[in-house]
Structure 1
Amino acid sequence: MQIVNHLKMYPQSRINRRKYINNYLTTIAMTEYYNKLVELVKDAGIIGSVRELLEWDELVTMPPGTVERRGLQKAALAAHHHKLATSDKIGELISKAESERLNDEQKAMVREIKFDYEREKKVPEQLVKELQITTTQANEAWEKAREKNDFASFAPHLKKIIELEKQKAKAINPEKKPYEVLVEDYESGISLDEMRKIFGEIKKQLVPLIEKISKAKQHEDKMLHEKVPLVKQKTFNEMLAKYIGYDFTKGRLDESTHPFTGFDSRITTRYTDSGVHMAMLSTIHEAGHGKYEQGLAEEHFGTPLGQARSMSVHESQSRLWENHVGKSMAFWKGMFAKLQKEYKMQNVSLEQFYQAINKVTPNLIRVDSDEVTYTMHIILRFELEEALIDGKIQVEDLPKEWNKRIKEYLHIDVPDDAHGVLQDIHWSAALIGYFPTYALGSLMAAQIFETAKKSISGLEQKIEAGDFKELNKFLAEKIHKPGRRHTTKELIKLATGEEPNTQAYINYLQNKFGQLYGLE
């Protein structure tokens, strides 16, 4: 069928048609093993996407009494996916495909398939199943522990997860530090040493900036905590996601305890009857993730070229939309009148609202934190994760260590574990090594948006007018469509002219909050 479609567009000369057919068949023959490899990998990838759909259902709509059954379902599907993704046939085809005459895109596909294959192949199937069952039970235990402020009830589950994750890391690469191996599940293009250096530079600049802001005159944010009916919030937030370009024909917006985006672009947010800006910003954040998923090349679905480059790059998209767009003056110049009408904020000025949503106040909860203090939350989790995996601290000591560092970094006391060590879902889901990508994503977002402003004439005016076509096109072409064709460093350098670095991020924070707080 494919060759017939091509021939319809080809000149009708018999000689030309024969020449085309010969060239086409020669090309197919030259990549025979590559084509077979991609076909097998796509089959496994599609099964993997079904696993992700089950996980979305578990966190959004699954009845609580079906946890054990869901654990068995996920374990069976994970085992089946593992068999497909680690079959000896794929290993054979990788070797054969590497010897074929491939173009750059095909070489990238094989490189990424090989990376995934070698990692998955080394993890025993029984360990894969055990992790699925353990995390399903752990997630339920985490939700209950958080609700009851009872870390002790969750601790045994976390111990087991850490032990299983250590086993996984050792199976993949016994020569590397376990935490570095685990981090590579989410960001394989930036080393652990490079992350430490980046976080050190950020910490060095943020601590004094936070100190300066704490001494400046503080902005009022009382208007953000007026009660707004949930029905109104849901309607407004759905409008916000659509406004910036999230496609509801390919996704949906639901509620969950912890906002997240599924890898088929379904998004969730968390509502309260006060603090309404958090749901708005959370929705914009998750819509940024969702738009990345929607922008991936559909023809490569199920393969690495149809997947996000890394979770750091994924986070760059959500942080860009949440912070550089959703918290900008330009955005609210265009949107504020609608907000006033729907949320009855007629007595609040645009300037007051802008200052309020950008207020810097050290917060116990990561997802509710401002831009400046947010990364300190990530650095804290990064340090604790590495220490847990290295055995330098024990699970039982986690609340104490958490509270001590929050006091040191943000100068606030933690009243209970629900507002401390139990606030994030990541550890119950065995997402050990995920947290660093949030901070890396923030600095990449600053680089990408700075480049977008230089590349798109009058970008701020377009944002004010609600015209996001060029920005969405820029992000689709530079970040979304390539999938995993490039490494993280290559992708960011191709998009911005520089590899990931802290300069744009630090400059952005110092300039924006220096103006907001009248700092020198």
Structure 2
Amino acid sequence: MVAIRRSLVTVFFICLVAASPAFGSATNISITQSGNPSGNCTTNVQTPAFFNNGGNWGSAANQIGPGTTVLICGTFTGGGGATEFTFQGSGTSASPVTLRFDTGAQLNAPYWSSNGAISCSNQQHIVVDGGTNGLIQNTANGTGLANRQTSTGFYAANCTNSEVKNLTIRNIYVNQGSNSGASDTAGSNTTAIVFNGNSTNSIADNNTVSQAKTGIQFAMDPNGDASNIQIYGNSVSDIDWGINVGGGDGGDTATNVVIHDNSITNWTNWQFPTYAYHQDGVILFNVGNPGAGLIATLYNNHIYGDLGVGSPTGFIYCADFTSCTIYNNLLVNTGHTIDGILWLGQTSNNGKSYSVYNNTIVSNQNDIAITLTNTGPDKIENNIAIGVNVAIHDYHNLTSDVTVSDHNVWRTASGNAPQMYTNDSNPVSYSTWKADGFDAHSTNSDPSLDGSYHLQSGSSATGLATNLTDLNTNPLDFDMALNPRPNSSSVNWDAGVYNASGGGTAPVPPTNLAAVVQ
């Protein structure tokens, strides 16, 4: 997975939800399924019924309250549609309530409830920590299996200032939709991790999730607020939507959504039927309140593989948001052609702003690198897009929607300069585009990327990029491998996600995400 670099704002959020020590002033509780000691659960051992009884929550001795760490040990086996742990109270900003998995602890059921194996409703300052290898899984839910049920790993409704981290969640729905004749839609509402409604100041980080329609979701319905959320350091695989922040109500808001350092891949089991599934790496939308207070930043994500031939949209799809700032993302399409590796805006999105900086976009199928369906202003700088047929495709007027496009490497698989498209179907040659005042400092020369998409000696991307230090965007001042970019405004940057020098390694694809049904 991509190396994780936490910005100052990330550190702030972590302190907000998890500032207490591992063992707070409150009594700490151990839970096993039987109530007998197991693993590190040796004192004050209870059963899950203790956790799920509101009478055991409070500030008295031997109750669960602010500062309590509840350690769960061993294997918990639930019935079909069960929920194993339901939070009955809240923590505080300095002392959250923490549910932590002991080493080897796991929650297994044929299928967990749509309210999750772990559930939180109308609470705040709670932490679910998978520890070293905490696991939530379904054992018999999916196409051709004993059950075909809606199911969720972790579910939170109106839980703010909270965090779920370090969990492995798998086999929530083992879908088999790779064939065009596939008809199974039973997995269409399955999710590994979901925050619904109000989720302000919440975090999903360092989880490994696979086999669910949606990997990680912050759903604002009804009339919710997903402001100041962070989604980072997660490995997501075998999904239809990797990460989703979205809503459909007029009162939904989502200011300061930050998504970074995630690895997302493998959509092939979710291609069909096309009316139920359409594939995206990250998908951001709000059809009920397009634009109002919706601001997202996406950086240092590695999204790669084959979106398939069903109904793919893009590796990053940002629609209805006031602005999306997208930088340092490595987007590699190794499969079928798609109509926008970056897909930005909706046709009704007048006056929305999208900024695209220092991304590396790789295609082997003559894709469209960037599709715009808004009316700008849009800025596209310092990117590498290779193997694409069309650099920028705009459903409106390209030359008025894009305010800045420059210092990019645009190159087709054949080595020529790609076309642009305006008003959906009107081609614009690269030479005409440059004559209109765009991409004056760009090139279509080979950027000479190595197998891990670093710049080799003599790359045309070296020194090509404009210095964006004055944007005061701290993570952008480093490349994806965490090497600093020049901070002197008189020194050019290199285009793409990696500096030409400074070492670093490419993101390593996860190796432990095979579907396993037990």
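For mean count of other Cβ atoms within 10 Å over residues 293-300, the calculated result is 17.0, so let me know which of 1, 2 that is. Don't jump to the answer; show the numbers that get you there.
Details: 1: 17.0; 2: 23.0.
Here the read-out was taken from 1.
Tell me which structure, out of 1, 2, gives 8 once relative contact order in percent (Cα under 8 Å, 6 or more apart) is calculated.
Structure of origin is 2.
With percent of Cα pairs over 30 Å apart as the yardstick, tell me which of 1, 2 scores highest. Could you put the intermediate results ahead of the total?
On the way: 1: 52; 2: 47.
The maximum falls on structure 1.
State the single structure among 1, 2 that was used to calculate Rg and Dmax of the Cα atoms in Å, for residues 37-116 alone, giving 16.3, 54.
Corresponding structure: 1.
If helix-only ellipticity at 222 nm (-39500 (n - 2.57) for each DSSP H run of 4 or more, over all residues; to 500) comes out at -1000 when worked out from the coordinates, which of 1, 2 was used?
Source structure: 2.
One of 1, 2 was used to compute mean count of other Cβ atoms within 10 Å over residues 381-388, and the result was 26.1. Which label is that?
Traced to structure 2.
Looking just at FRET efficiency 1/(1 + (r/R0)^6) of positions 269 and 405 (r between Cβ atoms, R0 = 30 Å, to 0.05), which of the labels 1, 2 belongs to the structure with the highest value?
Evaluating FRET efficiency 1/(1 + (r/R0)^6) of positions 269 and 405 (r between Cβ atoms, R0 = 30 Å, to 0.05) on every structure, the highest lands on 1.
Mean count of other Cβ atoms within 10 Å over residues 213-220 computed as 13.0: which structure among 1, 2?
1
Which of the displayed structures (1, 2) returns the greatest value of FRET efficiency 1/(1 + (r/R0)^6) of positions 125 and 253 (r between Cβ atoms, R0 = 30 Å, to 0.05) on calculation?
Top value of FRET efficiency 1/(1 + (r/R0)^6) of positions 125 and 253 (r between Cβ atoms, R0 = 30 Å, to 0.05), among 1, 2, belongs to structure 2.
When mean count of other Cβ atoms within 10 Å over residues 53-60 is computed for each of 1, 2, which one produces 18.1?
This figure was derived from 1.
Of the structures labelled 1, 2, which one yields 2, 9, 18, 22, 21, 16, 8, 3, 0 when P(r) over Cα pairs in 5 Å bins from 0, in percent, for residues 141-324 alone is computed from its coordinates?
Working through the options, I get structure 2.
Coordinate-derived values only; no laboratory data. Worth saying up front: this structure is predicted, and the values here are computed from it rather than measured. Cβ atoms are built from the backbone, for glycine too; each structure is taken alone.
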